[in-house]
Structure P
Amino acid sequence: MVIDCHVHLMPHGGESQAEAVARLLRCMDRLGIDQACICLGDRLCVQPDPGELCRQNEWAASAVALAPDRLIGFVYASPNHPELSLQLIHDYRDRGFRGVKLWVCQLCDVAGNDPICEFAAQLGLPVLQHTWLKATGNMPTESEPRHLLALARRHPSVNFIMAHAGGDWERGLRLVKDQANIYPDTCGNDPEAGFTELAVKLLGPERLVFGSDATGRSFASQLAKVTGADIAEADKTLILGENLLRLMPS
């Protein structure tokens, strides 16, 4: 079982939602990816207002409904709108969503994320948080691994997926290696040799999950980080799907 924890279903110019889903499934089939977790909607919006937050979640839900055996929804939440986010998490969990997505509207250690994380813990939902360490400097509201580390320490009962392993993965992995409820994902970076091997060495194979960041990255380049790694086949099986299955509710 190969499950991609981190996919954005962005239609190409002129595509309908159904056409975008069909294209995604063709790519998944070609690479042997069984399921994909999708989050956000059909466009990137750094500071969604309440209406846009609702629209993006409904867009994701309608996409999942087109292929419910292949696509898994993550609720897009925002610390700018914590009460609305709690309602969305409640409503979309009832519709089968299996995780929460936090992005870049605020640094993730802000107080507005506390009720979101508390509710995620009650429901047993993992929280996928974007993290990056940019040589050119992050956006003012773009979290680094240290911000996620602070949030994870406040909420030890939440399993956090650290998207992109912090971007600068050698630094990101070392920053969170001792925080047992942080699970870096493999996505978003170039397919550099040594990433997966270092993650397994520092964290163990049970704390790394496969993600691609498609459509921003190709499935093939991101999958190769795991399939081409010099690690045990049993470890690859954990990373490619079993770890994520353990983190998500059924």
Structure Q
Amino acid sequence: MLILIGCVPTAYALNRAMPDSRVEQFHVLGAAAQTALQKLAPGVPPADTRATVTTYIRIKQLQPDTISAVAELVGKIDAQVNEYGTLRKIPTAAVYNVRNDMYLVSEAIRVMFKTGVPSLNQATKESLTAYKGELDDATKYIPLWVKVSVAIALGLGTMIGWKRIVVTVGEKIGKSHLTYAQGASAELVAMGTIAGADMFGMPVSTTQVLSSGVAGTMAANGSGLQMATVRNLLMAWVLTLPMAVLLSGSLYWILSHI
């Protein structure tokens, strides 16, 4: 988790590797999407378009000025990209606003498709889908170096620390060694829990789920728990998130000032 949270912030910037040749395509698709949205809700957009779209994404209920707000944001995105000519040339100070606008429009289109409101004809759906694809390519991506570094770090960590993990889970959670039946039960529970979390988009730790499953089988079997190990596991669970946030924030601050 430390490696993931330490590296992933890079993925939340704009995709500066996007070819300059795609800027014209981005402009054409943006203009088509804006025209389609303006036909759905002609009128003056609200004063604070970002707040209007953000509220729509949160409550998923269409307001009279929602569509015009989304259309206005599409126009702002297009103007900002055209101003600099390419995503690669957008100044660092402006990246946050540009990316935030792109994210809001992409999510608003996703909510429209999911709720089915407003009713969209086939041409409008195709136009918005194509534009959403361009927005996602610019914002929702992971650089290759991040994938490689995370894979190497996780692989090395597993190669070095696998024995300690296996011994802790199999022998130190309960007061007796893990039996085949307990192992199978814990694995089945972990599989179901992780599958359910994945279905609902909930971030969970496979190690924490499995450790909890093993502790449950030990308690059910009456063999008892080693409270020192359980205490250490609980402390690790509680401290991992704030420490990971502190590490990634510090790393980002250092790298951004180099």
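Data table
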read-out	value
Entry that produces -12000 once helix-only ellipticity at 222 nm (-39500 (n - 2.57) for each DSSP H run of 4 or more, over all residues; to 500) is calculated, selected from P, Q	P
Among P, Q, which structure scores highest (criterion: distance in nm of label points 7 Å out along Cα→Cβ at positions 14 and 214)	Q
Value -0.33, calculated as log10 I(q)/I(0) by the Debye sum over Cα atoms at q = 0.13 Å⁻¹, for residues 126-197 alone, assigned to which of P, Q	P
Parent structure of the calculated result 1.00, given that FRET efficiency 1/(1 + (r/R0)^6) of positions 118 and 158 (r between Cβ atoms, R0 = 30 Å, to 0.05) is the read-out and P, Q the choices	P
Comparison of P, Q - label where mean count of other Cβ atoms within 10 Å over residues 134-141 is highest	Q
Kirkwood radius over Cα pairs in Å - highest-scoring structure of P, Q	Q
Relative contact order in percent (Cα under 8 Å, 6 or more apart) derived as 18 - corresponding label from P, Q	P
Entry that produces 3.4 once distance in nm of label points 7 Å out along Cα→Cβ at positions 30 and 166 is calculated, selected from P, Q	P
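Every number in this text was worked out from the coordinates using simple rules, so none of it is lab data. These numbers come from a predicted model, not from an experiment. Cβ atoms are built from the backbone, for glycine too; each structure is taken alone.
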